[in-house]
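Each in structure tokens, the structures are laid out below.
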Structure P
């Protein structure tokens, strides 16, 4: 929903947008990933194993923040360098969260990554021990020494991909996500496919995801991934979320890039990082339905109107949902990692048209009246007995961004709003925590908690007349801009909130 406070804000927002766009397209920006070389002595493998750990750049020592962990087989810059770049891009696009990356440096990959011994591969068949090392020694070590939250993923290419699929079948609860890039499933006459028939049905954890990739053409077919697809289609339990994809015109090496991008995205399953519906709350008249709008991808979003938490079997959200009566709406976005599921609740209560008030004689149109106070304020009560540093009218020359301070101030905007139609009106407010919007002393919107700084919306039935208006803007964060828009009945279907026209704003003009 697009919305602005007053007409002059438009130009300010354009400059802000251009600045952010310039940063996003700055191709000369550089990032340097510096990992910590570490090691641990493995009792299971009877050798010292080296790792390199990359903690998210935003992590501050001593912080209580915890992160998911991605374990990379065949570690070192060849694989890990690529993954760091792709992960950073996906994080920036809000597809995945900040992640710890553990690069497991190899010693003898033929031994560590293969589940059975075959002739010609002298050291092959050590995957069980290597998996035991990862599960019993490495993961606990990372959890104890680094800010890990216990949700783990594993990435492997070629023989590493073989190891990943084998780990899923043998120790499925070790990782939340398994990413197998062009896995060597030809190993030992399709050994993996043979054990899959009785291993797959035994998988119990519904939170597991498997992503497998390969190449189109004859060379890709030699990896025998198609045979594993057959087993998955036949034996995979309903709780296993899996995807198998082939890329055209790629080599065994180049396929890593697209696979890493798609695999990491799939392991989380985010279509967008948020739940965005409007109005979020409001009053519903009897026999006067309202329309709830959902903005964003609807693929894995479900909703209920009876106050119960949605499940994947609940109704799928649509771009428009009609509410014929009062309801407690819950909208939930499901991901492939339950900790990242998001849910919002909207309360739509039964009521009547809000009655207008008599217009005060000293009010003139052309803008509301405002008082500007400098200081740190948690609520409007803190302003009692305070003298404003500045007073004025929110006319065409008013610009909140040109007030003396950029943050740590309060702005109280008051007056009367004139309405010239009867019907539902929508209000949308973006502001700092503690900011509030009132109509006739009735609180419509309060910016609090996770919604502070995000669009907050309310729908209310009004009739022709005047309504007492009050906006309390408590500004602490310089980067949160005040935005207020509204929709009258005649423009409601456009879904485009507009600034309140100046000729509908009345205030005391001193």
Structure Q
């Protein structure tokens, strides 16, 4: 089995990969349970894994038997692991996102067989070291298709060396794993693409693009500025990027990068990076089809910049696909079309009450296209713009974590219902839909946060339609489902 610890201070790739002899997660936990519990669990795991996996030692408890199944392990993990935003467990893996001491961290315990069976999701997670170079795809290799939607850097691709069936040949992908904040710093990194070019000409194409860079990440803006007038590739520009003072974007009021190559060169000559950033440790490798800069950007933390073209991706399709997935999803196995600021999960469901084209309101699971309207609903909590509701408008939303901490329980994480005249009806519609799904999932009670009506209008009606609230002696309310 593999133990993969994803943290910005875990070497040049921002992760530690340890392959253990026991092939399964459950087998390993059961094998080591008594040894770990017999002494300081933190020290034992640190010796065994070669690093400190944040909070994993809290899983083990003295005087209690080890879990007998992955379902028992899931209950233990969701009950004991500290500061967890999300804990996803299936029959072959445990995946955790947590609030670490300095920033978010993620870790995965996964069976050997699961990694082998799903290389498009796990190849990069278990990969250790810089990306391999390649002379080209094997004969007959299929063209690479990104597993998620990519963000094209321009809608006017540069001219290419050839055209195939009316389409411009070649594409360069840019995957930037960057840490911009204490929270939401694992995942959320989209993949950028420039069609019509391959890596040897990527520098010239990037420099000569006739397009706005306003929506580009700072790293790509700086790279473009530091490409010289006669340079085709990006090797020299990456060396210059390593001398850029700071890649943190503190506020929108902060001045942007200079507007010319000459001014950017003057900046890196006169304002060097802080000594604490240790840029001398940065690793830069540039080949014909793949380039990578593993940049030391503050104390012991590295960020990772990867650039590869379609030929490299065709030669390493599993690695390319899993890298793109790894960049955006903290959980390599995430398959839900969740909203942007919703963590990857196997048990977190968001419902929305949406106005259809016929003017009627319907309840369904949320989709990424609902994101702007969900934000509108939040902004309109206290004062909604006047006028009738419109097609696609979200009038209510509720999010629930199922099977947490135990298989028969759940938690609400959000409830928002319009304060218009539609509110009571929307609360009832959401409740009926949610109740049906809770019953199907064999959820008998909701613990933790409950949306009372003092802060959440229509919350009381919503809860009454789901069940009955009990208040035990310890004061923690429990909603018993009908």
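Here are some notes:
- Label whose coordinates, when helix-only ellipticity at 222 nm (-39500 (n - 2.57) for each DSSP H run of 4 or more, over all residues; to 500) is calculated, return -8000 (choices P, Q): Q
- Among candidates P, Q, the computation of Rg and Dmax of the Cα atoms in Å, for residues 141-372 alone that gave 25.5, 91 used structure P.
- Winner on percent of Cα pairs over 37 Å apart once structures P, Q are ranked, highest first: P
- Calculating mean count of other Cβ atoms within 10 Å over residues 93-100 for structures P, Q picks out Q as the one with the greatest value.
Coordinate-derived values only; no laboratory data. Keep in mind it's a predicted model, so treat the numbers as computed, not measured. Cβ atoms are built from the backbone, for glycine too; each structure is taken alone.
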